[in-house]
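Following this line, the structures themselves.
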Structure P
Amino acid sequence: MCFFTVTGWFASISCIFSSSITIMMTPDETLLLLIDVQGRLAESVFQPEALSKNISKLLRSCTILDVPVLVTEQYPKGLGYTLASLMELLPGNIPVEKKTFSCCGVPEFMRQLRSFNRNDILVVGIEAHVCVYQTSVELLEFGYNVHLVTDAVSSRTKENKRLGIRCIEKAGASLTSTEMALFELLRVAEGERFKSISTIVKE
């Protein structure tokens, strides 16, 4: 928001500074989006073990924090289904099937996303330079705050992962990590939720 209480160059500077303010995530305003961590593709990306481990940490922590999770699958009949080890953490969750690279190209995805009424979207999944990139850019265009979890996204090559992250940040997303995002959502170092999530983070 811009405040033009003074005319001239000072008003312009006020606008610049006000638009650069970062507001941290809260559980009530956040949704975790898990994009296409499927079958053989999930096994062929750069550092697949680290990817699935960090996503698992996020999923379990989101359950503790009451942060909803939305899952997508790119042509599951051909690419396989979301890793069983992850879906076991999401009982009753039915992934949204898609053929478009961007999740936003599927009306059912947009319907479900809007039904949660969350402004901050934590984005994880694959591939960073294709589906994750295109989805992140379109979410930004729709006015959502995108928080890319850089240690919970990947591509088949390290170079494409780095490129995807760089382009998503350039488009306007915030970069975060699994640990950084979880402690941001917690905000305080006390209580049962802190104890439980601290144990998960340390695994």
Structure Q
Amino acid sequence: MKYIYVSWGEAIKLTIELAGEIISSNYLPNSIVAISRGGLIPARVLSDIINVDEVYSIKASLWGVGGKVSDRVVIQEVELPIKGKKVLIVDDVVDSGSTLDTVVRRIKMFNPEEVRTAVLHIKPTSKYIPDYYVSRLESWAWIIYPWTIHEVIYSLMYKEYGCKSLHMSPEDIIKVFQELTNVVTNDVTPSSINLAKEYYLKPLCKE
């Protein structure tokens, strides 16, 4: 398994590049819809750069702690005031393309004037090609963003050690994560690892 870590600084840089692609195309959206949760931060940064104050979110996912949890996209029922507007749908990465395709079809039900899509990364497995993206991967890799790192750490720890990892020290958890992924980052601390353990492992292990 290949892992690619994107730091906070790199994520902001990529989002600025994404904004440049959108601006260069002369597309001026009235509204931004972030796919929650991965698209929330890129969408907020984009909204700041291209000055869009109407930012909404819609929850849609195929994934969860421990890996794939569904064979179909689970999408939130929401009402969005985007009729007649130019909409930009934002996510961090497109993997199979199922989530983005499903969200686009749902958004079109609100009768916007136009819908375009933007992501930071696109994987070679995607059947859906976004209108805007910054990086297209040559081969499949697990991209770890700073806003998903604790989820990834505990997904890996639970897969490798099950509930035994509940009793490991934060320092040991960080060490194992580095060994499994070859990712070294200062974006996690023993304190954040300990706090996240309460919400990832304890519910799974019922302690």
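Quick note: the coordinates plus some simple rules give every number you see, no bench work behind them. Being a predicted model, the structure only gives us computed values, none of them experimental. Cβ atoms are built from the backbone, for glycine too; each structure is taken alone.
Taking mean count of other Cβ atoms within 10 Å over residues 119-126 as the criterion, the highest value among P, Q goes to P.
When FRET efficiency 1/(1 + (r/R0)^6) of positions 79 and 135 (r between Cβ atoms, R0 = 35 Å, to 0.05) is computed for each of P, Q, the one that comes out at 1.00 is P.
To test your reading of the models, identify which of P, Q gives 22.8 for mean count of other Cβ atoms within 10 Å over residues 31-38 when calculated. Computing mean count of other Cβ atoms within 10 Å over residues 31-38 on every structure in P, Q gives 22.8 only for Q. Suppose you compute FRET efficiency 1/(1 + (r/R0)^6) of positions 95 and 143 (r between Cβ atoms, R0 = 25 Å, to 0.05) for every structure in P, Q: which one lands on 0.55? For FRET efficiency 1/(1 + (r/R0)^6) of positions 95 and 143 (r between Cβ atoms, R0 = 25 Å, to 0.05), the value 0.55 is produced by structure P. Quick one: helix-only ellipticity at 222 nm (-39500 (n - 2.57) for each DSSP H run of 4 or more, over all residues; to 500) came out at -12000 when computed from one of P, Q, so which one is it? Source structure for this number: Q.
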